[in-house]
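*Asks:* Next up: some structures, all given as structure tokens.
Laboratory data are not the source of any read-out in this text; all were calculated from the coordinates shown. All of these numbers come straight from a predicted model, not from anything done at the bench. Cβ atoms are built from the backbone, for glycine too; each structure is taken alone.
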Structure I
């Protein structure tokens with residue numbers, strides 16, 4: 001059995017700490033080792049102890065979460081937990097593993113933890129493959145699709161349509177399953193029914209993302225993560 005990931009929570013709001021504490025208890029791979037409402041006390045703890053993951057609020061008196069994250073040891077992964085979406089871009093520039101916008105449910109928390117676990121196992125390096133095999137409607141038939149050719153993926157009830165640069169492949173699957181088979185650094189979900197390739201985005205605004213000449217809807221609950229991701233590459 002792999003050792004548990006040792007977790008620290010730093011948040012100036014005790015109710016927010018209690019929420020994350022309860023979520024951590026539900027995940028067998030996590031172990032809570034320290035909490036504090038005072039970021040300066042967190043620094044003192046960091047100097048004496050080693051840990052793997054910190055859940056870090058941003059707007060705190062004395063020292064912001066952004067400032068605190070800059071003095072963490074390189075191997076420590078950061079998940080920001082904040083009510084302020086405007087810090088998302090800066091958090092990803094600091095190589096944060098994820099950014100949880102308060103209030104967040106356990107499902108969203110668990111998604112962030114899975115990212116942490118994946119980076120921890122791989123030593124922080126995501127292994128990128130350049131193709132994926134897609135099961136077609138034919139019995140025991142699989143079609144190879146180059147990752148670089150995928151424009152976007154569309155969820156259609158019991159099926160998923162993978163839109164490539166030169167064709168479309170339909171597979172009996174779920175959008176979630178397809179998403180998990182793709183390298184997360186190259187794709188971003190923009191709507192409950194759409195995942196797009198970052199490299200093929202032509203333009204975007206507050207309600208739409210344009211890919212392959214198509215106008216795709218940008219869901220409200222996906223905006224924060226989406227704009228944080230594209231902010232990594234903007235001029």
Structure II
């Protein structure tokens with residue numbers, strides 16, 4: 001095993017997680033910036049419409065493994081209801097997301113990133129996400145202020161979702177590295193481990209627990225077998241220990 005020059009990470013339940021998620025609270029925060037609402041739509045009515053529209057978008061994601069930006073969903077809802085906001089699309093993403101869940105750091109993820117920074121190992125992110133890379137970058141800068149991510153890629157910016165190798169190939173091009181010099185860490189076998197492997201990148205499966213046992217993804221990898229090498233860890237300190245043992 002050779003020490004990587006760059007490690008690329010997934011986001012959800014890999015670096016960050018979202019305790020106490022409440023979509024209506026996020027929409028309520030958006031409504032503080034409303035400038036046009038001719039039909040006097042309430043936050044509850046808006047949230048119900050969001051559930052309907054984004055439910056249909058989720059069906060498209062699952063069926064075609066492609067992504068549609070949350071900004072598109074918001075535009076559909078706003079135009080159907082005749083609502084306008086004073087915020088830019090990026091500002092709306094940030095206002096909603098921060099209010100729906102302020103976000104939290106997976107245990108020891110900050111310590112692990114500090115280790116990588118101190119040892120000159122480059123870092124970046126690829127995430128299947130409806131939010132833009134800009135919105136996710138804001139979240140990282142707020143919750144992991146010492147991060148040195150060279151780029152943050154989300155599927156909604158490119159349409160393709162992991163395990164499609166398109167996102168991995170874009171990342172390699174941005175990094176200027178061949179696949180054998182990169183590792184990818186994520187919490188699912190189907191999207192993260194298989195996606196990285198198909199792109200020639202060494203996969204790392206991270207199955208860490210969150211404080212308060214908040215993990216809707218527990219058991220998602222049970223029974224899935226692969227016939228190639230990958231690293232399986234449950235704690236970011238364990239990951240540091242693995243890297244420490246690899247000679248330069």
Structure III
């Protein structure tokens with residue numbers, strides 16, 4: 001296990017939390033736990049920070065079972081029980097709704113929207129004021145390109161975003177960590193690998209964008225960082241004006 005990598009993950013998460021003022025003393029934070037490396041890393045980092053910082057917050061994980069055959073909900077539950085994480089499992093049919101005959105054109109959109117709506121509801125039901133999601137630097141960059149290519153707009157996920165007039169805030173503490181670093185960290189810690197049962201996980205538009213970007217990154221190691229920094233260095237005077 002790499003102590004250096006542990007410190008790097010905590011340092012990057014702490015920098016994002018501090019820079020965007022994500023967490024305050026007394027917060028109750030729901031953590032969207034998908035079972036993937038990102039969300040397991042997020043849960044570890046938020047839990048580990050409690051022993052190193054002068055403020056206190058509480059954590060509860062939420063897992064949304066999308067209703068696919070072979071969903072690893074019980075395996076995620078067993079893992080959380082083993083390491084001592086509080087977990088709420090919500091069983092749904094959102095995946096089957098998203099992949100129904102009536103919605104074959106864009107199954108990811110409906111499934112994602114239903115899942116996010118339920119996450120918001122459960123965050124409120126569990127008395128939490130923050131919802132932490134495991135999106136990382138690569139996810140934020142990919143969303144920028146997805147929105148440009150398929151929605152015709154320049155936008156992405158932001159590290160800290162209030163909803164419902166500030167009653168709930170979505171935070172993304174892994175915003176400054178990239179996917180390769182998280183993969184190595186997860187390997188160091190021997191995180192379990194839960195298979196994603198979604199039938200379109202590897203043929204989605206996001207997966208296509210990821211492949212395109214990875215090809216680009218191989219040509220120059222500075223490209224990923226430059227794209228990420230560009231999102232906070234926008235020169236509006238050198239963009240097209242809105243349509244009249």
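*Asks:* Comparing distance in nm of label points 7 Å out along Cα→Cβ at positions 45 and 189 across I, II, III, which structure shows the greatest value?
*Replies:* Working: I: 3.0; II: 4.8; III: 1.0.
Result for distance in nm of label points 7 Å out along Cα→Cβ at positions 45 and 189 over I, II, III: largest is II.
*Asks:* One of I, II, III was used to compute distance in nm of label points 7 Å out along Cα→Cβ at positions 21 and 37, and the result was 1.2. Which label is that?
*Replies:* Values: I: 1.2; II: 2.5; III: 3.4.
Traced to structure I.
*Asks:* By the measure mean projected area of the Cα convex hull in nm², tell me the structure among I, II, III with the highest figure.
*Replies:* On the way: I: 14.3; II: 13.5; III: 15.3.
Looking at the calculated values, the largest one is III.
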